Every structure is written in structure tokens, then in C-alpha cells.
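Values quoted throughout were computed directly from the atomic coordinates according to the rules given, and no laboratory measurement underlies them. As the structure is a computational prediction, the values presented were derived from the model and not from experiment.
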Structure P
């Protein structure tokens, strides 16, 4: 573990190679079984409500019906998450062929909203446990094997792949310190081989 600012970071984050490969994983991170969707920060509940008029155009009638019946978000302050359908798909998933995609992100990339998606989705496969100090860990998932293979093949460090999300969460100055610490640890690993 190493510390940057108020965040405690697992060592393997510095060494991992990762780059999403949608044709291979088919958006598995948006359809994880378990019945609970993306964890949300409290202020993101308002962002979801603001972005919904733009994102809803991509959703299927089944997803729109679920939102109508059950809402977009579950939980309580400090413990919100997006709703899921059939204890799997995030209610904001739409499909292009067999690939699950995010309606918020599509609306964002088309310039219809300034909000991209929940931070927990943007940071995935990193997870943050909040407390007096944030703890950042890498969630190893079998469904992300193709992303690890692509990151390894194309030499893309996880910390570089998630740059925008980490800057969004902690800012440019923090990210520069984090990247430098990761590079030092990564270089040490390479020297040991």
C-alpha cells in the first residue's frame, strides 16, 4: 500500500495493465449479477435526475418501464446505487447488438449533457472505500480478462487508462503525484524481473 494525499492505494494498481475491450467483454461491468447497480455519491442522485431526459432516448421500453415502476435509484444517503433489472443490468444500459452500453455516456459523448456517468462506473475496475482515508483497490474480475490482455499487449498501465476518472475524483495535482508513484513502483517491478 502507498499513500497519496488522503488516499491509501493498493500496490497492484501500479503494476496492472488494463484497457477496456468492449467487443470481447460486451460491457460486462454494466451487467454484473447481484441485484445492486452502480454505487452513487449523494450528489450524483441529482445529476441522474438532470441527465435522465437526455439519456432516456437510448433506453428500451423494458428499461423505461422499470424506471417508471421502481425508480432510477435505490438506497439512502451515503448508500445510493442505480436500480437493476432482473438483478443484473443497470437500468441505464442499452444494447448495440450484444454489447451493453451506458445511456448517460452516450448522451455525454453526443454533447446532450455535461454529466458523463457515475464516478464509480468511470473509475471501474478501481473501487474506493470511503472513510477518514479513501482506500483505492483494484477489483479483479474474470469478465475483464480481455481488458487485461489488451492493456498488456498495448502496454497501457491501469493508472494511465483511468487518468480522466482519477482527475475527476482527485484533481490534476493529486493525479500527477499518483502517476509518479505508480511509475516508480512499476519501474521497480520491471527491474526485479
Structure Q
């Protein structure tokens, strides 16, 4: 599934580009809005496990086998219901001007609508995830899709949490300071 044609993600540097211009991710923007500060040592310690979890889920979607013994990944594989609909992983979204990011899981329904999921392996911060999924919904809808549901998958809690996204105007205010 392509929602941001032409946007490239370079995983080693965790950088996004569109037509040679570097775009910003959204995590720093959200953290700044919410006043969140994560110590660098905390981020480094949890980054490796997070990469493993996301890669295992991506492998499961692409091949049917996660290749992971991580208990959260196993729970997700055992409980996620596709109802014959298509799953996509690491789907890029962008405004093509300033921002880009990747949606962890896109559940494409037979009617063409989308459910979008963000995976959290640790503490579930509702405000943070609400902004994150609201931005993803906004960008997916700018790409012409209809987003039906937004959900956080918390592997630590082994729970699916529905997220009620912010209005498009609120997202635009966060992204651009005003309506673009």
C-alpha cells in the first residue's frame, strides 16, 4: 500500500526524504507539545527491543511467521483478527512539505476504508498516541483514504486501546501552527 508516493525512508539514519528534501518525523513534535523528555540512555536501551518488535510484526504480515519469541509479538499474532482483509506494515505517510512517518499496521478493509494501528511495547501514553494516530489519520485522508478506526496495540498490557483522533484543524495547528 502506498500512501506517500515518492517519500523515501532511510532506516539506518531514521530520515525521510521527498524529492531530495529531508522531512521531519512527528515524534519530536508530539513530545515537545506534551512536554515529554526521554533521557538518551532510556531511548538507547529500549530502541533495540522496539526495532525487533516492529521487524517481527512486519515479517509476520509479509510472510505469516514472525520469527520472534517476544511474548508481546506472540500475543499480537495470536489475537489479531484480519477477517480476510489486507494488512500492511510500515506504511509511509506524509504531507510532502515538512513531515513524514510510518504507520506500524494498516488494516485495509474490503470496502477500502482503513484501520490504523500503532504498536507500543512499553508504557501506553494515551495523549502521545492520540496525537500520533491523529497525524497519521490526517495524512492518510489527505492521500484520499477514509480512516475508520485508530487503535494502539500495547504489547506490555496485551490490550488493544481505541483512540479517538483529534480534529483535522487541531492536527494542522500542531503541524503548522495554523491551518495550512
Structure R
């Protein structure tokens, strides 16, 4: 059965104004592409055609957070919008080529450094990524609780990552919370 949904195409200026007013950009690219370059504070929800993306969003983000999808070629953003709306989110639209547009109007996008050993100082953060080898001394906050538990984390924050999907979402949550230096600690 084909799901039909309306999904408004937004100009980058309109989308950025919505984000300035409290909405969030949702980056649908795979976690490695997101870590390489992304709009600061953008939330990573890698596209997948099953229920995983919408369920992860429901488990990790507040339902009253309006969402703006960053549309990419080969991603069915109308399907993503329908799935997110089915979980109770307000998807206000999509913007095409958002990362490029951001760079042209705001300067270079963020890049998250992928590191292989824990940095000294700051916070080592385990977000419960399956397969991650958790180093001694890590603070454990499951990504499902991170939205409401960022207080007290000391920058730089190194997010422990196994596969990386949950950890990439944690990067965006931490950036939205004002953590100015976030790293991605690859453990396998």
C-alpha cells in the first residue's frame, strides 16, 4: 500500500526561521556523512524504510518538537514525514540541499571529529550504542534520556560509539544543548 502525504517544500530561509523559532532540522543521511559535515544542532536520524527511524525519534525526541526534514536524493522524504507524523510529530516541511544552503548563508557547517581514544578532560559519554566497548570512567546516559539530561556534562564531550546511529543522534542533541566541542569515539 502506498502512503500518500503532503510535504511542503520550504525555502532554506523559511526552514531556518522555523529552526530559529524552536524547530529542528532532521538530517536523513547515514551517520558517517552526518559526522563529516552537518548543520550545527541538526539531529541525525538516518533514513531507513522500516519503523526504526520514526520509533527512534519517538523514543529520543520530545513530540512537541516541530521537525524540518533535510531532503536528499534517493530518500523518500514523504514516507519519512508520514512515519514521523504517525508517531505524533509535526513535520512542517522539507528543504532541499540544506547543508549547502547553510554554508552559503552561515559559514562552514560543523564536522564531528572521529577519535579512537578518549581525550583527557571533559566528559566521556556512553549513550548505550549497541556494540560499543564502554571505556572505564564513562558517564552513562542512554540516548533516549539525553534530551533531558545534558546538564552537568563538561566540554569536550566524547560520545562512545559502536555502530554509530544512536551516537550520531547524541551529537546533535549535545550541540542543541550548547556543548561547544563534541567528538565521536569509535570503539570498533
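Below is a table of values for the structure above.
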item	result
Origin of the value 19, where relative contact order in percent (Cα under 8 Å, 6 or more apart) was derived from one of P, Q, R	Q
Structure from which 44, 44, 32 was derived, Cα extents along the principal axes in Å, options P, Q, R	Q
